[in-house]
Structure I
């Protein structure tokens, strides 16, 4: 009988202790359960914004959208096919932490016919490339942006992009397109000369400079032990003075590799990247503050007999 009473009292004490613990937790929740997630800052990427963020993003960006353009192509035997995309993606992500703008998702539709003989190249027909770029800019503008800043890391795109921008004067538009082209200065060039090991004249594609940038941005994707597996030297298989032909790049660099990636260093990559981002920050701020381009564009169209 006494043993039964003792067991009953013991069970009652256990139940009371458990109940008191539950009540204590309810009255004083743990920090993990009471702390709500910290409010996030306004994302810069278009695809990460919510629809309710849109008016705020338009206002904070001064209606400026960055269109980061790369390409999908072979970059020697050692750096990723998407190297150009990785670069513009990182430029945009890093610069918008300093100077806000909305960043359109990765765009890899451009001019890359010269690399169609290499695996991984994504080369669309020229009409599709043009129409895609035009429709993309029109859609960006329809969503409220009147300034579109193109940033590009692919060497085969500048002529296309400049001509595209010039043709925006063919008909009236309520937006302006800008093209970022980073310059250099004596201080940067001096630092570059100290770090650069290979011949600068031949350092054009997946060579020391570009490989260094990838070593800085995405070292996990760089295969330095493969950098010397193919030649990046100019083969000089075609020489017609003062003449341009479509096959010039293939004639010189059939491996789609120009330079010596084996000489790359992370230090050089950091120098190049920080220089580009510093230049882009200034350019972006200037574009956001610009009111003259759209004003002059309107004046021009008002004078054109449409």
Structure II
């Protein structure tokens, strides 16, 4: 049963066991429902659902899934791996990595808006499918907030679209930028640190807007925590422009949704269409929030590749 949600691009499905789904049901979900609803929530999955069963289910949602990369264990996420499914990460707040927890303060006090692997050297094209499996959630807080980047781009006036279509993003990949980034109170505007010498720079250049090869639709790809500036622009000019875009077109009441999770929920979302953040960890300090996640390897290409 599908439950109506506050925005048309989120589907909440009740009474559906992801470990025991028929092939025709999976095909309908992946080819039809996921195209129309880039965020799908499958409520209250069995406690016995394993990491492997979760990953096997998620693979159905990308027709361009890269099985060669999966079989070679070319893992995209940097987190602790599940023994029976290395492409699945085991996550707890303040225990994000095997040996590090440097990102704790950023996620603890405010939002951290991001698109998974956008601007990363790990992959030229970010994963299409990201997914969560929630094992234990707090009564208060622990929500995920999504904003629809496709809808935001659609709402841009023609002159802004033309301007943004030509912009090239410079993204930082040095460890100082990735682990010590500071964001403004909006959880979007990066305040630094930025590399100051060529020796510190470890950067890639990506187009801000790309045309999807499957749908022919233009999409905006942007992640604040890595973004340095646009080619030919200063850092200050770049961030003033993107903060305006974010607050005027992306983070608006009609374009965002906050999803409260329940134990056992599985969420599959289109990472090429959504920017997202969790609510601050401080809201549920001392209460566990445990979940699994995966970034699905994909052979997806853009029209201009």
Structure III
């Protein structure tokens, strides 16, 4: 009889699997904004010092620039701000907008405009991902990227075309109109530069160099034309991706007590050694989701209701 009643209850009130939290687990510290404009800001990042893990690195604190609508999150200070596009806790990545190096000519050796891009990241939690490509656009253009890993590093590529008609839209950057090369891990600072002479300035007045995520750039003939034509018509900034981590520590050895400043504070979380540069990341254990850098941040994915 009891079994029959239980069967009747299950028929009337069937069990359903639902998400453990309808609104999702929190991603920021209590009382702190979890967004700046349309961009989610998960801890250890935060808007302002009080909302970020500045004990690990002061550059986890972001600005929310309200002079834009919608507002935009920024690294650094107002004079050297770098705009954030998105932050991934799961992959330990940040996408940002990056400046483009350029050089423009009015004769073989007469430069009308030029700009070199450089970044020093040693004091930040960021290191450029090896999924970036150093990309050069131009005919007879030699681009150089140099920096430290922390050992001295230099690489580059050369792109060539005798006229614009010899190039094709969508062509891979294998040397005709544009070229690209990989970068090494742990590139903590770098500068991108272009050769300061041109034999093709009459039809290709400007060359460009940038560090961007692989696949972001697609060659177009129009990029070779006009004064700063690529930046005016296509993109005035590139989109590189950076790997971030808790750089001032490492995963505790098996059986060892975690240090006081250990960042993986949620139960049901674990530590992963950073894949690019020193430090570590935190992940939620299998069956849990959320923010492992927050107390009780990893919550069960499903409950029986």
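Rule-based calculations on the coordinates, nothing more; no lab input. On a predicted model such as this, the values are computed, not experimentally measured, just so you know. Cβ atoms are built from the backbone, for glycine too; each structure is taken alone.
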- Note on the structure: Taking volume of the Cα convex hull per residue in Å³ for each of I, II, III, the highest value is that of structure I
- Given a computed value of -4500 for helix-only ellipticity at 222 nm (-39500 (n - 2.57) for each DSSP H run of 4 or more, over all residues; to 500), which structure among I, II, III does it belong to? II
- Among the shown structures I, II, III, from which was the value 0.25 of FRET efficiency 1/(1 + (r/R0)^6) of positions 67 and 267 (r between Cβ atoms, R0 = 25 Å, to 0.05) calculated? I
